[in-house]
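Given below, in the form of structure tokens, are the structures.
Throughout, read-outs are computed from the coordinates displayed, never taken from laboratory work. Please read these numbers as outputs of a predicted model, since none were measured by experiment. Cβ atoms are built from the backbone, for glycine too; each structure is taken alone.
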Structure P
Amino acid sequence: MGTSQRISYVAPEAMDAQMRAELERCQREGTPRPESSAVRAHVPACFWAFAQSWEAIFRNGVCDHAIKELCRVYVSRSVKCEYCGNQRSEQARTQGLSEGQYDDLLNFEKSGRLSDREKAALAYAEAITWRLDTDDAFWQRLNAHFAEPELVELGCFIALTMGQQSWLRLLNIEHHEVLPGTAASMAPGFGTAEQLAASKASDDYWAR
């Protein structure tokens with residue numbers, strides 16, 4: 001990711017009780033993991049603006065969480081945010097999202113493991129991420145699978161995660177550096193610092 005971290009972590013012991021509790025939730029449940037939250041903690045308003053938005057429109061909301069998770073990792077792979085791309089939502093895992101579906105993200109239209117609804121959502125993420133022009137057929141496709149409130153939430157979520165990931169990729173932060181010791185929300189093969197280093201050194205690492 002680079003040679004040095006660009007913005008320091010706020011130490012957990014320097015946080016107030018409410019912020020520390022949220023950081024411990026990140027340690028326990030992940031997505032986000034504690035490191036990115038510890039950077040945002042330099043400005044409590046930024047910390048809570050992200051945490052509350054993430055809770056409201058990613059972990060909860062009107063659109064399927066698993067679909068939002070696919071869009072999150074699509075953005076990770078598009079903007080090459082390794083920190084974000086090496087995480088997985090535990091909530092989406094319990095809803096049946098498989099690692100094979102993640103593997104198909106950058107060639108989603110040809111996937112046999114993604115549903116038509118998932119592909120439509122990913123086309124939406126693609127259009128937002130890459131600033132693609134859209135036509136009536138594009139919106140007819142979205143409207144066939146999603147109600148307007150779902151499209152609003154999905155669009156706002158994609159914009160939120162794209163902005164955050166485009167920033168975090170610059171910071172050279174890494175997993176297992178703040179409140180280490182859990183594998184919560186880590187992708188397979190990234191659950192410990194040692195596994196992470198080995199996976200990133202492999203020839204088939206996704207960000208090469």
Structure Q
Amino acid sequence: MSPKKISIIAAVVILILIYHKSQQPVVLGAGVKVANAPIQIDIESAKPFIFDTFEVTPLAEFDIKAKVILREDYSSDRGAKLSPIDLALGWGRMSDESVLEKIEFSQSGRWYRYRYENPPIPQQEIQSHSANMHLIPSTAVVGNQIDRVKAGQVIKIKGKLVSVIESETGFRWKSSLTREDTGGGACELIFVEQFEILEG
């Protein structure tokens with residue numbers, strides 16, 4: 001094999017290893033990484049605004065610091081044009097890796113699921129201290145910041161919980177306004193105005 005072919009193969013292998021490493025969850029160790037619950041302030045009589053082909057109505061100011069449990073990218077469902085990335089987030093003891101490692105998580109179809117043999121903390125706490133959140137980047141810069149996020153990191157989001165209607169199709173999507181709900185409609189839909197990776 002020629003030196004040139006060996007160099008090309010070596011470069012490909014290195015790129016594959018770099019990509020694989022970039023996809024690995026960040027490990028920050030045991031202990032609560034985010035003590036506080038999200039901050040939400042309801043907005044009364046908010047005026048809708050146009051964002052791309054969507055009419056967006058703000059429902060609440062939203063500020064969250066959380067640990068990323070999972071990330072899922074979307075490109076082909078009805079909401080992908082607006083929200084290409086979902087993050088399953090945890091706070092309180094749901095930001096503690098010694099708790100998270102005892103729970104099996106999955107994320108698909110805009111749903112976030114978990115299962116366990118024996119709950120490491122009460123089920124109600126698992127439910128109320130974690131959530132699947134659909135992120136709408138407000139700008140290309142915010143979108144690029146979100147695109148860098150990996151499972152395991154601690155992040156901060158500021159923005160608004162919203163409802164949307166697409167003018168072309170009539171597609172509607174509305175955010176949950178509580179962390180206590182489950183099932184259909186329980187996810188947060190966030191118009192992200194600021195996004196920051198704090199750890200990891």
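Details
- Which of P, Q yields 31 [relative contact order in percent (Cα under 8 Å, 6 or more apart), calculated]: P
- Per distance in nm of label points 7 Å out along Cα→Cβ at positions 82 and 98, the highest-valued of structures P, Q: Q
- Comparison across structures P, Q (criterion: distance in nm of label points 7 Å out along Cα→Cβ at positions 34 and 162) gives the highest value for P.
- Of the structures P, Q, the one that 1.0 was derived from, the read-out being distance in nm of label points 7 Å out along Cα→Cβ at positions 26 and 58: P
- Value -16500, calculated as helix-only ellipticity at 222 nm (-39500 (n - 2.57) for each DSSP H run of 4 or more, over all residues; to 500), assigned to which of P, Q: P
- Read-out semi-axes √(5λ) of the Cα gyration tensor in Å, for residues 114-185 alone, computed value 27, 19, 11, structure in P, Q: Q
- Kirkwood radius over Cα pairs in Å from the coordinates reads 17.6; which among P, Q: P
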